[in-house]
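**Student:** Scrolling down, you'll hit the structures one after another.
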Structure P
Amino acid sequence: MVKRYNGQSYSTLKKRSQKEGYLFEDVSFPTDASSLYLDSSSQSGSIEWKRPGEICDNPRLVVDGVEGNDLNQGEVGNCWFVAACASLAGERKLWNHVVPDVKQQEWDEAAPEKYAGIFKFRFWRFGEMIEVVIDDRLPTKNGRLIYCHSKQRNEFWSPLLEKAYAKLAGCYEALNAGSTVDALVDFSGGVSETIKLDSGNYSTDEGKRKELFRNMEKAMTRQAMLSCAITANPEVLEEKMDVGLVKGHAYGITAVKKVCWGRGDQPRVYLRFLLQVVVEEGFFRDKKLFMIRLRNPWGGKEWNGPWSDGSSEWKQVPEKEKKRIGLNFDDDGEFWMDFEDWSKYFTQCSICRIINTSILSIHKTWHEAKHVGQWIGEKAGGCINNKDTFLKNPQYAFDVRHDDEGITMISLQQQDRRSLKRKGNEGKNLTIGFLIMKVEENRIYRLHTIYETAGTVTFVDSRSVFGRFDLQEGRYIIVPSTFEPRVEGEYLLRIFTENDSRSKFLRHDVPPPIPCYRMCCSTYPTAIVTVEIQGCENLKSSNVFGGGADPYVIVSCEGVKARTPVKKSTLDPIFNSQFVFYVKRPRTAKIILQIWNYNALVDDFLGQVNLPIEVKKEKSMQFSKQLMGRRSQKDEATQGSITATVFFSQDLSSV
């Protein structure tokens, strides 16, 4: 479902303009200083707002197709946004989502009277698709566009898209400085990951560098959009280096490829088996060079080091290979670099991945759980350094299933604070992150004790943070937070797993009070019991040919049941699984542990034990017990034993 920004309906406004015979004027984003500057009292000077037809002849939304190298940055410092637009242009399917109904919006030369001076664009914001309507009046100086523009003077999709994005941000000046990957997320609804090249030592660690190259190469083949930058202090921002690169400047990544070079133009030797030794030495082989292609949104100021445009290194590459990679030496801001040089000069790389969640796809798909929440009041507890308040943050439970391959991806995104700049706020991102803890398999209420960390991310002041985790089967709680306590804000949490994670927001600290109409037949819990099953030993093999088993444990207490994950091919399984029960009658309650062997059709019973509950204010007891039979054989021992710990407390908020 598409949400209308400011409640403006494109079709309604367009029909009204056409019916009444005037060109649309957007009063919510007027042609004055308030749409240009954060300080609306600023003077716009010689800036004139003109419609495309007043700037050139035959204006078009798109001229000769959509190309990333058609774009150039204007006077506002939004190279990051222009780099994102260039990446967007390389993904035509995605471009059609951001610039919808192109044919309907394009100028109709056969019926110019239909033109209404109105356009619409769509952005993904905080889990919603938002449609932004604008008029076509653009800021100019001396008859030329002052912000983003195309090389083709009569092509206008990029300046119009920029205007819609500026409207969403509050004004054009609000687009000064930013992150390319944030704009890519706004275009795609993808998840962003930022890799610190300098602190990660990618330039010196060849193994890490090759792994990064493979990951980036794979990401490009899966329609991910990539960018990079050289971090710089404000005093040297946009300073040109001797090698032609610009500090504090966003570059789009347009290709990540292995390029053949060396003796590539030498005649091939067909009887290589006769010359195996020579071939193994690489004399007749093309060498593989790890290469990356970048684009400067300014359209010029390219890298001038090895493998730059026209450099001597390219003489060693066969013409066929040059054609394959689309090599050209145009002065268009696009250039190649050796991957090692790139990781030496650039300090960070950002990847925007579009996660496939379509149930109809023939490719690998993911289940997405999406939660929108707030850090507000006492629910803004800060990171785990603030142990007294950390667990007051919002908490979410999710499951990792046994048939998952183990990878869980989590993205935490905060609201874009750019629009707050005008309200006296600096518009800076909050420093955010999250922590994951493995908890009891059946927990449905909030944690009150910090458990062992199963995963975390570095807290950073970026609009989103991303983590990829290899988690064992079980239940987990994720706690998103700001770094400092009492810092308020909104966030979007997205959890991607291979199967439904059954993720839910944990609202209650303890079981909620019993409604009055049920009070006569219900008893409220008076104690909490946690059971940790460490493992079993010497279980009976259920395989007729001998060998192992696939055991699991069912835990029950006062009619409530839960189970451990299945452990494959073992008679001595280690579970380390925990369970929590809210007990109504602790003096009569029993904890029953039943051990079963998993089968495709019918599971085999291996034995069980009953564990007592020591009713004291707070008590922890460890047991190692022989397995027994059940029903008529309940007094007969079976093969194997189980080790478990039982914790009892009358404080329902003790764990």
Structure Q
Amino acid sequence: MKCTKKYRLSYTERAEKIVSKLSLEEKVSLMGGRSGQMESPANPQDDHYNYTPYPSGGIEREGIPAMMFCDGPRGVVCGTGKTTCFPVSMLRGATFDTELEEEIGHAIGREVKACNGNLFAGVCINLPYNPGWGRSQETYGEDSFHLGEMGSALVRGVQEENVIACIKHFAFNSMENSRFKVNVSCDIRTEREVYLRHFQKCVEAGAGAVMSSYNKYHHVFCGHNDYLLNQVLKEEWDFDGFVMSDFNWGVRDTVEAANGGQMMEMCETKYFGDRLVKAVEEGKVPMERIDDAAVRIVRTLLAFTEADPKKALEEEAGCKEHINLALKCAREGITLIQNKEKVLPFHEEEIKTIAVIGRLADEEVTGDHGSSRVFPAYVVTPLQGIRKRLPHAEVIYEDGSDLEKAKTAAGKADAVVFVAGYDYNDEGEYVLKDESDTELGGYGGDRLDSLGLHRDEAEMLKQVGPCNSNSAVILIGGNTILMDEWREAVGAVLMAYYPGMEGGTALAEILFGDINPSGKLPFVLPYKESDLPEVVWNTTEQWYDYYHGYTKLDKEKKEPLAPYGFGLSYTQFSLSAPFFMTDKDSVTAECMIQNTGDREGTEVIQFYAGFGASMQERPVKALCGFRRVTLAPGESKKVSIVCPVKELAWYNPQTGDWEVEKMVYEGYIGTSSSERDLLRGSFTLN
């Protein structure tokens, strides 16, 4: 039985009967986390955040199971050496493959159950206003439509395994260092069209839980925010599940949180529990709020538990099938940004000596060390992947700290691979000991200095790159890395993001042509940082504009170094015959694509709608569909992409409704957001 919304709502009457028999104290007990009751692992070295699922509520005599929380999103955080470490969401976004993301959701759902959990809190769909956001790696990219499609796929996959999918962090959470104090503001159209639309899509896909964010929105903490949690989420979107707080500081006040729509304080109870009981008894919080929360929690937990009462086998966590899925994802998402003189793929038969240079080459670059950190049985580093792929070649490794040694190694090698970028020290979750602590704790946070490489790495590439023209750079990081100052010194550039436990294997396969790269940038790559929105990372006030990323560059007529949706291949594709047609509910974009090269390859065809005739402020164009297509050499296919008309609507602040303009729209279909890569036509909505 699939735990759809309709199925869950069938439990309403039963949940109401159960709740009607509970005391106030019992109802409130459902609304508080109790992670402090969990036992520590037998081996103290294994002890880490969320080693076992964090519980909330549960009343055994009434048959109400506890909510058992497992974090994500690059896999299940619980356990050590047990679960699969998938590539981070940003790489998965670069696949533009919703079918694969749904498959990953199934694997994650099974691993949650294998760890004795029933909720996966790893559907992160926050939109980075600026790519310097430290937790960018946890989300899929900069575009709201793309975020909604990928996030919905993960929701479907997880919940088809009858595990609750929790979407986060609701909402406007794209600053890390100031997340506990910043107040985010924007106008109503920016709110609805840019920052909430993908959340709504994931709710419509059936997400059973929502996690509120730490930050304020229009001067109200999001965990207390009546507008977001009650008016928008529950009333407008008809959300049937429950809301939980982000951990420890997600609730700041008992009465404000409960009345504002918060239903579950995680992961420990501080402001709910006895304080909430007292607030109800004093008339400060209506009993209706408690009953609503209790019914939603009980209904959701019973529905998911009884839809599939079978436990997963423990050995499903980190199984070979799931590891192979992580490898497949890395192969699809790693993105070829530059390939001068067709440097890549390297020709194995010509390589007797290869130099691998850079401090990250032999690090386990799976992502940050915050709440999303997964502890797999092993990780294949880039250096290990290359050594395994070239067992008979001499592999010289230099960390790049000594430029003269690096130059010597590069000069004598038949090929050079540089590995540069970021690790958990540079970006990721910014964990504080307490709210007053101003120290970083040694790692993580937003990219405070720049969006480029560290100065020593940039200098290394500029100086060592020219020593060997047969060179490639592997970039490690969670979002945009500026590369204009050094790109001419090297041959090829691969964006590897954080590629998961089998990332080194996938990188070696791509470098030597076993796999044809097909990833596409899920963000724009500008020439300079000033082309992007300005953010003060340590602040109490931040305004979000309507435009960011590729829509901002489009509007300002600024050329990017690499556009949104861009990625090269080892073969070539030719597009022709664009065609756009409409019916009452949808717009269809079509084109012919041919593989004109000499090897099989995969292209991501993208459909953008243009709003040149609009009477409203609109982007030049916006993504409204995409599809992966694989072709043999010489093969041609017709590709059709269908976009619901409602995706083209704008939000009218005066009416409070979404409205579709009756006008002629530009239609674009092609291989990136750049007009150089798009075929143009038009369609009319009457």
Structure R
Amino acid sequence: MKMTKIVSFYFVFFLILLNDQSLLGQIKNDTIGLSELIVKSLPIQSSIQNSASSISIISREEIKMSDGIILTPVLNKIPGVFMQQGSLNTNKISIRAVGSRSQYSTTRIKAYFEEIPLTSTEGETTLEDIDLEAIGKIEIIKGPNSTSFGAGLGGVINLLANTSPSDNSFVKAGTTVGSFELLKQTVSAGYSDKKSSFYTNYVDLHNEGYRANSRYDRKSLNLFGKHHISKKDILSLFAIGTRLKAFIPSSISEMDFNNAPQKAATTWGEAKGFESYDKLVMGLGHQHNFTENWTWNSSISSSFKNGYEARPFDILKDNSFLFGFRSKVNHSTQLFSYPTTFSLGVEYLTENYDFSLYKNLYKSQPGQGSIQGDRFSEINQNRNNSNAFIQMNIQLTSKLFLESGLALNRTNYQQNDVFVENNMDEKKYSFGSIWSPRLGLSYAIAKGKNLFSSISKGFSTPTVAETLTPEGQINTSLKPEIGVNYELGFKGVFLNSKLYTEFVFYTMNVENLLVARRFADDQYMGINAGKSSHRGIEFLVNYKWIPNSNIQIQPYFSGAINNFKFDEFIDKDSDFSGNNLPAVPDVQWNLGFDLKSNFGLNWNANYVFFGKMALNDANSKYTENYQLLNTKVTYAFILLKKVKTEMNIGMQNILNEKYASSVLPNAVGFSGASPRYYYPGNPRNLYGGASFTYLFN
């Protein structure tokens, strides 16, 4: 009833405003071609068209086409990228199946915010802490195609900050309401002049969730600024503060998925399991232009986290502190008369992580939820990671571009059991030195049409959870995963740059494959168990149709055909060689359109199809294919000459598809219980919102 009233209100309001032409603001058509976009996160910036790698760019406008809550529908539009959403706080991203076998989080993919690392030293990434209001653009480099970012076998996700409009200042307030008691309130402010630009926003997000024990509360404060100290120096800063308390419904069995998808896992529901933490990430960057040909960029960053997680099998208290340093020097010159740009840099991260485990006494007092008991473990870990890289881009002819790079990485772990008195047994482990070379070529066969190919080597180190044995010791026999990636692709524009197409063929072979071997409920350890092959085809077709001066329609179609298998995989007495990798679809299709108008009314719709996924290494169980259809309508207008007003309404899962939005690969049932593979996705749901922006200039 509540949502029905909200929907009715917005439709009536839209009709009223459509008849008031005096309030309408003008929205310019987007005339910039996708191939012309510059990839800013590369150590040597270049356009998508000329880069010899598979790169996707998500604009601010595309981010705004989602519900504004989470990146899942945004990232799942990108061929080769698959984001699974167990809940708002349980998500994992895989790129070309790398990271798909992670149990609960995103691993083997690096992430940065304005070149400040968001990935911990053990390789885990949490993007859901960053509110979508703070993100201006996303750049995704697929596969080990960037030597400058270290251990990221799957690729790199770079987030660029939302900024204030040029020479403008504003304050903004917005509210979004929706199904499952969704309520998001946002306050933003920005300032910009010829020398400085600052942006900040505060977000309060609440959602009761579709399932039991899935309430989510997050408060976040984001700040980004840039100031030109002089003609040659630019100083930038950002800070992200997060306070989270999110309950955890966990995965459920097939029987519950089919008959009672709203319920939480029994033990998690009885324990009222949850996680909470306070987190602060800060960074300070400096750019100095020595001359037109010499530039230096450097940054320092730190993050703090104080966490508490109540789980059925124990209660975790943890604290972490991370410090990072990144610096690079770029130089443009003539090498043997060929235009050449060099980039030389280093990145260093060090992290101290302390955690304690306590007994959970929730069974002793039924109905009370988690109750902290005696401490039975306390561990201190120190982790550090260093990466040195060099990249060289050469224009061999007017049509031929060469990219080359080389990186050297070292990762070390150190652990001490401080729970045991007078314990002097400190465990140390190093993955040694790992070299990562890359070579790429891009050739313009005609104006706006490029063929490219590349070969690159990448790696990913195990997470700390994977390195620990059941006794809590570091498994020093583990090796990092190593992969060699080959790509061949085409990027081309047609019809006066209105049509953009991209086709990529790739193959990557991964050795020392890390797999999770379970030894207890919700507890596992990593082992090196073989090799895997990652082969696929990705394509994108994007067209801009401008039927008249008032309307722009942009239909698109993209997809990925995947062939991910175990080349060699023997675990104890089981031989899984030749089987499909679990937790990643065999195909993924995405199509839709974005309609923009000069009278303020915008509409987008998106349809995505996911193929079946294996649920375990044995391939004895698969999910069903599923499809999702989402849409959103936005109306923007100017009120009282100074107030830009936007109202929107959207619907997700219009077809009311029953599907698993995330799966737990290789789930095992203990004590006679059925394996809990499934995280049910949300049924059909609505949302709507309004924002008011006061423009000072």
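**Student:** Can you spot which of P, Q, R the value 13.5 was calculated from, given it is mean count of other Cβ atoms within 10 Å over residues 326-333?
**Tutor:** Numbers: P: 13.5; Q: 25.8; R: 16.9.
Derived from the structure labelled P.
**Student:** When distance in nm of label points 7 Å out along Cα→Cβ at positions 142 and 294 is calculated for each of the structures P, Q, R, which structure yields the highest value?
**Tutor:** Q
**Student:** Out of P, Q, R, which one gives 5.3 for distance in nm of label points 7 Å out along Cα→Cβ at positions 166 and 622 as computed from the coordinates?
**Tutor:** So the calculation was done on R.
**Student:** While we're looking at this one, here's another question. When helix-only ellipticity at 222 nm (-39500 (n - 2.57) for each DSSP H run of 4 or more, over all residues; to 500) is calculated, the result is -1500; to which of the structures P, Q, R does this value belong? Provide the component values of the computation, followed by the final result.
**Tutor:** Numbers: P: -4000; Q: -7000; R: -1500.
The structure behind it is R.
**Student:** Ranked by Kirkwood radius over Cα pairs in Å, which of P, Q, R sits at the highest value?
**Tutor:** Result for Kirkwood radius over Cα pairs in Å over P, Q, R: largest is P.
**Student:** Turning to a different aspect of this structure: Comparing distance in nm of label points 7 Å out along Cα→Cβ at positions 598 and 646 across P, Q, R, which structure shows the greatest value?
**Tutor:** Q
**Student:** On distance in nm of label points 7 Å out along Cα→Cβ at positions 54 and 318, which of the structures labelled P, Q, R is highest?
**Tutor:** Comparing P, Q, R by distance in nm of label points 7 Å out along Cα→Cβ at positions 54 and 318, the maximum is at P.
**Student:** Identify the structure, out of P, Q, R, from whose coordinates P(r) over Cα pairs in 5 Å bins from 0, in percent, for residues 190-245 alone was calculated to give 4, 20, 30, 30, 14, 2.
**Tutor:** Derived from the structure labelled Q.
Taken together, the values in this text are just the output of simple stated rules run on the coordinates, not laboratory data. Given the structure is predicted, the values throughout are model-derived calculations rather than measurements. Cβ atoms are built from the backbone, for glycine too; each structure is taken alone.
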